[in-house]
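Next up: the structures, one after another.
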Structure P
Amino acid sequence: MSQSFGQWILPIDGSVLPERELVGGKAWSIARMRELGLNVPPAIVITTAACAEYIESGLLPDGLVDELANGIKWLEQQSNRTFGGGRSPLLVSVRSGAAISMPGMMDTVLNLGINDATEQALAEESGSAEFAHDTHRRFLDLYASIVLKATLNDLDPAKSAAQWREEIASAAGQAVPLSSQSQLHDAILAVFDSCNSRRARRYRKHHNLPDKLGTAVTIQAMVFGNLDDQSGSGVLFSRNPLTGDRAPYGEYLHRAQGEDVVSGKFTPLPLSALQTSAAYIYDELLRAANTLERESADVQDIEFTVQRGELYLLQSRAAKRAPAASVRFAVDLVAEGLVDEKTALLRVSPEQIRSLLQPRLASGVTDTAELLAHGEPACQGIGIGVVVTNADEAERRAANNEAVVLARSTTSPEDVHGMIASRAVITDHGGSTSHAAVVSRALGVPCVVGCGEGSAAGLDGRMITIDGTSGNIYAGKLAVVTPNELDQRELVLLTEWAQAISDITVFGPDDPLVPAASLDLNKIDGGEDPTQLANLIGEAKSVMGRVLDTDAGVEAALNAGVECIISQHILPTLLSAVHCKYRNVDEK
């Protein structure tokens with residue numbers, strides 16, 4: 001960086017790219033966008049090293065408070081605004097940001113720095129008392145839930161700020177501080193603490209991520225999508241994250257902040273709404289997306305805000321993608337010369353291919369099926385199970401081998417453990433960039449969102465079938481068929497690439513080249529347990545068995561010196577081997 005405030009806090013000025021592990025993915029993306037000359041609000045970052053120090057000691061590191069004061073002064077200079085007061089108040093967002101993207105898992109507080117005095121100043125500066133009051137409400141609502149852990153109903157927009165604070169104090173047992181510095185201090189602690197929340201731990205466990213990741217804290221000057229009719233917020237994917245089509249995809253809300261789009265509380269408009277209302281902003285956004293995609297050599301998920309007709313980019317990251325899109329992206333990016341075949345393979349997980357090869361609805365089965373609800377497809381696949389409306393219940397029943405579908409009005413980070421356990425997820429509200437949609441794609445769980453008010457409650461206890469491709473929800477358990485990977489051109493291409501770099505050979509069970517002396521682990525006691533394979537395999541070089549349909553089973557077989565695996569599905573087994581090979585190389 002061009003300058004530093006000390007040991008723990010850095011300005012994000014785009015002059016030099018910091019290490020992602022030090023500043024987290026969010027701050028790194030801001031630095032990259034500023035480096036490219038894109039319009040990004042100024043920001044500073046508290047590093048992951050400070051988080052590690054806090055987690056170990058339970059206290060903010062020595063010197064951090066003084067560095068924070070200097071960082072805020074820098075933000076004031078960059079924005080020409082004043083934090084905590086003045087005629088042009090500076091409000092900030094306080095966002096988490098791990099080195100590895102964990103969408104929706106950790107906490108964010110927006111509009112921090114507002115109180116009665118700064119609300120009045122914002123009203124005078126903007127010419128809109130309604131905007132200033134709305135911004136104050138938004139801050140108090142997030143601060144109450146994220147920092148004070150209060151459970152309360154939505155704050156009534158018609159009430160005064162004093163009445164809101166009274167409601168919060170009654171629910172939380174403590175008041176929201178009026179001091180902007182106190183608000184900021186407490187929000188930083190809340191973000192640090194969120195990296196060890198139950199939802200974050202469950203997400204890391206599901207994705208085999210280390211628990212010591214920690215988080216950086218990005219503090220960024222606010223821009224306001226809720227300001228006027230020329231303002232709004234949205235999310236853009238540089239390509240379709242559901243199908244993989246080479247076309248921009250996203251959602252937009254007029255007079256809204258980003259939290260409105262991603263929370264799922266509102267059903268946003270398609271991105272074409274921005275194109276209709278402000279074509280020049282839409283075109284600028286697409287140019288930025290193309291730049292970021294080519295610079296990153298990957299499909300991008302971009303959060304943006306429009307304030308009085310000016311576009312601001314807030315974050316860009318590699319897009320979470322449905323399994324079908326993951327395959328399409330891999331093949332297309334190689335064809336376009338953006339990545340090589342090895343990189344493409346490492347971006348497609350074995351689990352995504354297994355998901356693609358899961359059963360699909362049989363032809364004609366929906367002709368006579370009872371259609372219960374319809375929503376927006378958010379992650380493809382078929383999910384069949386009994387509807388439950390509570391995440392804890394979903395996890396408990398799934399642990400007893402019951403197929404369940406989680407249905408919620410909207411999902412939040414507190415529902416992630418139930419989403420992991422479920423065969424599918426459906427919501428009453430939200431669009432394809434909502435929390436439910438983004439997390440489901442990351443998990444590879446079929447998902448349909450925006451099914452309409454009361455849909456979740458109305459389906460509670462019913463056996464249903466969800467089609468995550470059409471967005472339809474049917475009564476009962478419908479008949480399904482199993483796809484053939486050899487019938488799909490893109491899967492065949494990935495298989496050829498994987499065969500070229502894999503250290504093992506994989507045959508289908510009916511292949512005439514299957515070695516006659518292959519060891520069948522299904523017929524051996526303990527053959528289903530990856531931890532026992534080293535002893536069970538012995539000197540065998542060719543093996544088969546259900547345990548090899550898992551990443552752990554393939555890795556154990558490789559470690560035992562196996563040279564050939566016979567598997568029902570060739571590509572996911574090959575991908576497991578390729579991922580294992582290069583993970584082991586990276587760890588050496």
Structure Q
Amino acid sequence: MSIFDSLFGKNKGTQNATRASVLAVLPEEIYESATMELQDIIAPSALKVEPKSLNLGDKIARTFFVISYPRFLTDNWFSPIINLDKIFDVSIFIHPIDTSLALREFQKKVAEVQSQINEREAKGMVRDPMLDTANQDLEGLRDNLMQAQEKMFDVGLYITIYADNELELFKIESEIKSILESKLIYLKPALFQQDEGFKSVIPMGNDLLNVHQKLNSEPLSSIFPFVSFDLTSDKGILYGLNRHNSSMVIFDRFSLENYNSVTFAKSGSGKSYCTKLEIIRSLMFETDVIVIDPEREYEYLAEAVGGRYFNISLSSDHHINPFDLPIPREDETAEDVLRSNIINLVGLFRLMLGGLTPEEDSLVDRAISETYAIKDITPESDFSNIEPPLLSDFEMVLSGMENSESVIQRLVKYTRGSWSTFLNKPSNVDINKKFIVFSVRDMEDELKPIAMYIVTHYIWNAVRKNLKKRLLVVDEAWWMMKSEDTASFLYSIAKRGRKYFLGLATITQDAADFMKSPYGVPIVTNSSIQILLKQSPSTIDILQKTFNLTDEEKYLLLESGVGEGIFFAGTKHVAIKVISSYTEDQIITSDPSQILSIKKAKQDLEEAEAVENK
């Protein structure tokens with residue numbers, strides 16, 4: 001039997017006519033029944049109304065209304081609620097009250113309060129401060145209403161919170177209540193009115209709860225909800241957009257108590273992109289920038305802005321002599337500079353030689369002093385006209401000292417072996433440009449920490465020569481945190497850099513290794529700016545503990561996209577999204593596919609120019 005037979009019976013006469021009419025109507029009805037409307041898209045899969053909550057599909061919602069306000073409301077008292085990293089909706093209904101009606105009500109209230117005061121006086125009772133205060137407030141507000149300085153309103157403030165389960169809902173409710181009750185503002189759930197409460201909060205403009213409190217203009221203005229934490233100053237560079245309210249995060253690191261920053265992010269999350277963006281914008285504000293680049297990511301940027309790029313490797317033509325000495329500043333003596341350099345060189349040799357025993361440490365310290373002495377460099381010397389010794393001179397001095405065989409054996413590879421081209425030559429790099437990059441990508445991994453230490457020490461000596469606004473960027477700083485001596489030297493720059501108008505920007509993708517170092521946390525605490533971009537689950541717990549992140553901030557970092565994270569400056573922090581212009585993006589991008597397309601476009605342009613010239 002067909003579907004028509006079952007629906008319309010066996011009568012042949014009527015059956016054919018009915019079939020014809022059904023066939024004519026059925027496609028249209030089927031089409032209309034399958035049409036999806038807006039409410040089908042936005043409506044939850046199921047809805048259940050309970051006395052204290054609503055079940056909306058997978059979410060639970062609960063609506064509250066404000067029942068009481070204190071005598072005074074401070075400005076922005078509602079901003080802690082607005083800035084909570086929770087899912088909630090807020091509706092504020094403001095119903096103006098006719099001033100003449102309000103004045104009649106006030107006349108009655110004033111008469112009632114004064115009557116109670118007079119009655120207490122007649123009975124000889126002690127005056128009631130609460131009645132006196134209420135009388136003063138009523139009289140003052142009545143005067144302002146009569147002078148049209150204030151207006152009265154019926155105000156309904158409703159909040160709907162959402163959660164995945166009852167426990168989470170209870171936690172959010174407790175947090176919001178504790179914030180408001182600390183300001184003497186009290187909430188109540190819309191008991192047996194959750195349906196009306198939810199409909200009052202959704203953006204339909206219907207006040208179905210009708211739970212109002214009377215407020216005049218001044219306290220009403222303090223509820224203004226469109227406020228959030230900003231990190232915008234009058235000067236500085238643009239770091240990105242505030243993800244909460246799309247305001248610009250503009251900041252000047254040189255306006256803070258120190259000029260240092262740290263950036264933590266997993267590989268591919270945009271940390272180098274963010275840093276290069278800061279560099280290119282800082283250069284426009286007369287800031288000299290020096291970069292230690294372990295991955296050759298800043299070469300194109302150096303070329304684009306007219307800077308200098310030095311490739312430090314065993315086969316490179318660029319050399320740095322670790323025995324170089326800076327010229328003492330006005331507030332320093334030659335003895336101070338020499339002593340500081342000797343201490344740093346002892347740390348370098350500890351790193352180069354794989355550690356020193358106490359006896360070897362003392363021997364190396366004495367040998368460094370004597371190496372300078374054979375070049376007539378003493379605490380009384382003029383460092384402006386000296387030729388510093390080389391590593392081979394240090395080896396020669398050591399060879400004439402007792403019990404130095406072990407140190408010499410380990411030193412030979414740096415003076416006469418395969419690594420001699422790296423260290424045993426006079427310095428020939430000039431950093432008199434606004435943007436300088438030292439690349440150590442082509443240096444052997446075993447030598448990278450040594451190379452970064454020597455380059456950083458050379459930069460530090462150059463910084464001390466003359467006072468200028470400078471930014472030192474150490475990318476992949478976890479290389480330097482592997483050794484206590486390199487980590488200690490980096491920390492000393494973080495502490496002392498402010499004296500020389502130097503900001504240290506430390507960047508790393510390996511937060512675990514960085515924080516394991518005894519100098520990791522001190523470097524973070526000595527950095528006024530901290531930038532946390534997208535993190536991996538393996539490191540997020542360490543960062544949560546170090547930066548006192550809430551669970552919501554922790555999950556924000558896990559779920560952030562490229563160039564998104566949290567920006568800390570002093571005691572404030574905001575969720576940030578790094579943005580760039582098209583031109584900036586073309587200069588600083590690290591995306592391999594984008595770099596290849598840029599190179600191809602450049603090559604095509606050069607070929608076209610060559611053809612045109614022919």
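Quick notes on this structure:
- Parent structure of the calculated result 0.40, given that FRET efficiency 1/(1 + (r/R0)^6) of positions 114 and 242 (r between Cβ atoms, R0 = 35 Å, to 0.05) is the read-out and P, Q the choices: P
- Source structure (of P, Q) for relative contact order in percent (Cα under 8 Å, 6 or more apart), computed value 11: P
- Which entry (P, Q) yields the derived value 24.7 for Kirkwood radius over Cα pairs in Å, for residues 162-361 alone: Q
- Origin of the value 52, where percent of Cα pairs over 41 Å apart was derived from one of P, Q: Q
- Structure (P, Q) behind the derived value -12000 of helix-only ellipticity at 222 nm (-39500 (n - 2.57) for each DSSP H run of 4 or more, over all residues; to 500): P
- When distance in nm of label points 7 Å out along Cα→Cβ at positions 66 and 306 is computed for each of P, Q, the largest belongs to: Q
Rule-based calculations on the coordinates, nothing more; no lab input. Being a predicted model, the structure only gives us computed values, none of them experimental. Cβ atoms are built from the backbone, for glycine too; each structure is taken alone.
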